[in-house]
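Take a look at the structures below.
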Structure I
Amino acid sequence: MSYSFTATGHENITALHKTTLEFTKDSSVTLNGDCIVGVNATFDIKELKKFLCQQKIKITLRAGGITEEIIAQPNSMFASEREMVVRIGGYMSERTFAVHADTSASRLSRAFKTRLRDPATIVIVSVCSYEN
């Protein structure tokens with residue numbers, strides 16, 4: 001089982017947050033949103049909820065020929081129509097899609113973050129079950 005959606009870059013993306021990363025359906029972001037790694041996200045909450053019963057998931061981010069992968073545990077409380085947050089820690093809220101992730105915004109490669117600052121960049125986000 002897998003599901004993909006897209007998001008776009010934005011000139012104010014800094015991707016500096018040490019413990020989270022986020023995709024938002026909003027079309028813009030301020031410099032204060034240092035966990036946001038994509039705007040204009042097209043995710044469908046019904047599709048993402050299909051992963052909430054999995055033990056672990058893999059979230060793959062692709063942009064400009066660069067791929068980043070995140071392994072995490074889905075949060076059964078996820079219920080946000082607008083934001084999809086992935087956290088290194090275990091804090092759960094309705095905005096939190098996954099916890100205990102092995103990557104945050106600040107841990108993405110410098111080259112990937114550079115692409116995220118370009119509004120023309122399309123980020124393809126894929127979610128799938130993960131078994132190690």
Structure II
Amino acid sequence: MAGVNIQTIRFYERQGILKPVNRLDSGYRLYTKDSLKTLNFIRQAKQLGFSLHEIKELLGLRIKSSGSRENVRTKANTKLQEVREKIKSLKTLERTLKSLIGDCEGKVSQCCPIIDRMENENVISRKKA
């Protein structure tokens with residue numbers, strides 16, 4: 001129902017993020033609708049880039065109060081800054097790869113310009129696009 005496999009659920013249980021309500025004598029774990037909400041929350045938080053440690057912290061802030069809301073907002077703002085830094089790094093990598101590919105196109109030589117530059121210089125360009 002949550003779109004995750006049983007191994008993932010067991011992993012979350014071992015990490016202390018998800019707890020079954022009960023366990024039958026046969027070993028089957030029983031979960032509630034709240035467990036499903038938790039699994040959905042975990043899946044969404046992972047898609048937003050939160051680590052399991054961060055997700056566990058967020059789940060601990062589920063209590064509806066202005067203080068916990070502020071803590072969640074702070075964590076979300078921190079994650080947004082991390083995402084912006086990753087985007088900036090990825091754009092730098094994109095520019096560098098475009099430059100390397102451009103150096104290679106149409107050149108006839110025994111040595112590959114991409115490999116040559118990667119062996120002999122710092123190819124990551126920090127220039128703004």
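Derivation of every value follows stated rules applied to the coordinates shown; laboratory data play no part. No experiment lies behind these values; they were computed from the predicted model shown. Cβ atoms are built from the backbone, for glycine too; each structure is taken alone.
Quick check on the output: 2.2 is distance in nm of label points 7 Å out along Cα→Cβ at positions 99 and 115, derived from one of I, II. Which one produced it? The read-out was computed on structure II. With relative contact order in percent (Cα under 8 Å, 6 or more apart) derived from the coordinates and found to be 36, which of I, II does the value describe? Label of the originating structure: I. Taking distance in nm of label points 7 Å out along Cα→Cβ at positions 11 and 43 as the criterion, the largest value within structures I, II is that of I. To test your reading of the models, identify which of I, II gives -2000 for helix-only ellipticity at 222 nm (-39500 (n - 2.57) for each DSSP H run of 4 or more, over all residues; to 500) when calculated. Corresponding structure: I. Work out the source of 0.75 here, i.e. which of I, II gives that when FRET efficiency 1/(1 + (r/R0)^6) of positions 3 and 19 (r between Cβ atoms, R0 = 30 Å, to 0.05) is computed. Among I, II, the structure yielding 0.75 for FRET efficiency 1/(1 + (r/R0)^6) of positions 3 and 19 (r between Cβ atoms, R0 = 30 Å, to 0.05) is I.
From which structure (I, II) was distance in nm of label points 7 Å out along Cα→Cβ at positions 75 and 91 calculated, if the value obtained is 0.9? Of the options listed, only I reproduces it. With respect to volume of the Cα convex hull per residue in Å³, the largest value across structures I, II is given by II.
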